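Every read-out reported here was derived from the displayed coordinates using simple, explicitly stated rules and does not represent laboratory data. Since the structure is predicted, the reported quantities are computational estimates derived from the model, not experimental observations. Cβ atoms are built from the backbone, for glycine too; each structure is taken alone.
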Structure 1
Amino acid sequence: MTQGFDLVEGVAAGLEDRAAAWWFVQDFAEHWAAPLGDGDGWAEADLAAAEERLGLRLPAALREAYGLFGRRTDLTARHDVLLGPAELHLDEEGRVLVLRHENQGAASWGLGLDELHRPDPAVLYTSGQGWQPWLDRLSVALLELVLSESLHTAEDFSDLLEPLDQTLRTVEQQYVQLPFPDYPVFAAPDGSRWFAGDEVLLRADGGGLLYARARTPEALAELRKTLPGDWLNADGA
C-alpha cells in the first residue's frame, strides 16, 4: 500500500469507529487527492445558521464531517452532491432531512427526523419509490461517499469497464475485498462490492459496471494489464 497509509486497514477501522472514519478521510485526502486544510470545512456559524433555519439540531457525525471536509467538493461532489448546510432541507412530507442528491436528481439520501437525536444516525435513500434503509451509520455513509466520489476523478486516474465473469473472478482473486456491509446502490440493485490493491481502488456494481480509481496514472495502466477489456478511457493510453 501507499507509504504510511494502508487503504484496507483504514477503511476497516473507519467502518467500526466514527473518529476513525474521519482519520481515514484525512489520510485518503492526503495520499490520494490533496491534504485537508483549515478552510476545507464549514464554520460553526454556517452550521448554526442551518440549524436555526431548519429548527433542528444537526447530529454530531454530520457536524464533524462538515467541519472537517464539507467544503471539499473533490471529495464530496464530483458526481453525486453532498449538500452544504445552507442547502439542507426537509422532504415533501417533512419527515427526512435531505443531505445528498444523485447528479441527475434520480435519487436522494437523508436522515429520518426521528434519528437526529443519535450522534451517528442511520441513513435513508430514495429513488422515487419511498425512503428505504441505506446504511446504519452516517459516518459509514460519508466514508462510502468519499470513496465513491473519488471514482469520478480525472481520466488519468480513473476508468470504467463492463466486466466479464472472468474479470470479476480475477478481481476476487487478486484484490482485497473491503468489509463494507451489504447495502443497496442506486443503479446497482444487486449491491456493490469494494476491492483494493496496491494504489488501486475498485467498485464492482452488481450486474453492472466495474469502476476503477488509481493513485497514479502508472497504477491505472498496470490495472488495465491485469484486467484486460474495453476500458472506457483507455483509447490513446
Structure 2
Amino acid sequence: MALFGKKEKSELTLPEKLPEHVGFIMDGNGRWAKKRGLPRSFGHREGAKQFKKIVRYCKDIGLKNISFYAFSTENWQRPDDEVNTIMELFRDYIVDVRNFLSENTRMIFLGDKSAFDADLQEKMIKLEEDTAHYTEMNLMMAVNYGGRDEITHAARILAQKALDGEIKPEDITEQSVADHLYTAGLPDVDLLIRPSGELRLSNYLIWQCAYAEYYFTDVLWPDFTPAELDKALIEYARRNRRFGGV
C-alpha cells in the first residue's frame, strides 16, 4: 500500500512563484472529534490521514521544503491514552514511509529524539540516514519539539565550544546559531499555516519564522484539503515581503 494514497487535486490556479518553505501547525484534531461525539484519538487518526494527503499534494505541485508540527515538548502533558495514540500513529508512519523512499524525498526529524524509546530513536536516525541523499523535497516532522528548547540546545553547543576554546564569544553570529538548530542547512519558513482558528505560533520554529508570512484559518486540520492549501498559497503570493526594507 502506498503511503500517501490517491492523488487529490484542487481546482484553483496556483501562483507561479511558490514559497521555498511552507510550515504547517496541524491543529484541531481533538476538536474535530469532539464535534462528532468521538474520542480525541479518532481526530488524531483522521489528522494523520490528512497529513499524508497534504504531503503528497505538496510534492505534486513542486514545493521543495515542508515542515509539520506533529508533537511538541508540551504535548507529553496530555492524557496518556491520547499520547499513546499519537505515538502509535508515529510508529506506523515510520514503517509506512519506507514505501515512499523511492520517490526522492528526504526525511528530517526536528526535535529531541532522546525522549523516545530506543528502538524508535534508531528507526528515526536510520530513516534520516537512508534518505539524506534525496533532493526532490525535504519533509520535516517536528516531534518532541519546542522552539525555545531548540534555541537553548544551540546555545549550549556554542557555549561549550567557547568553553573549549574552539570559538570566541564574539565569533557567535546569527548564522552560527542557525547552523546549530535542528534545521541547519535548510531555508527559513516563508509561509506558516495554522488551521483551527488559533492565532499563535505555539513555540513552533520561532527562530525560522522570524520573517514568515502567517496564514490562519478556522478549518480544522482533518478538514484541511489541497484546496485549502491552494488558498493559502494564493494569499501568500499577494503579499509584499519587504524584510524590513521599504
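In this comparison of 1, 2, the computed figure -10500 for helix-only ellipticity at 222 nm (-39500 (n - 2.57) for each DSSP H run of 4 or more, over all residues; to 500) is attributed to 1. With respect to relative contact order in percent (Cα under 8 Å, 6 or more apart), the largest value across structures 1, 2 is given by 2. When FRET efficiency 1/(1 + (r/R0)^6) of positions 60 and 212 (r between Cβ atoms, R0 = 30 Å, to 0.05) is calculated for each of the structures 1, 2, the largest result comes from 2.
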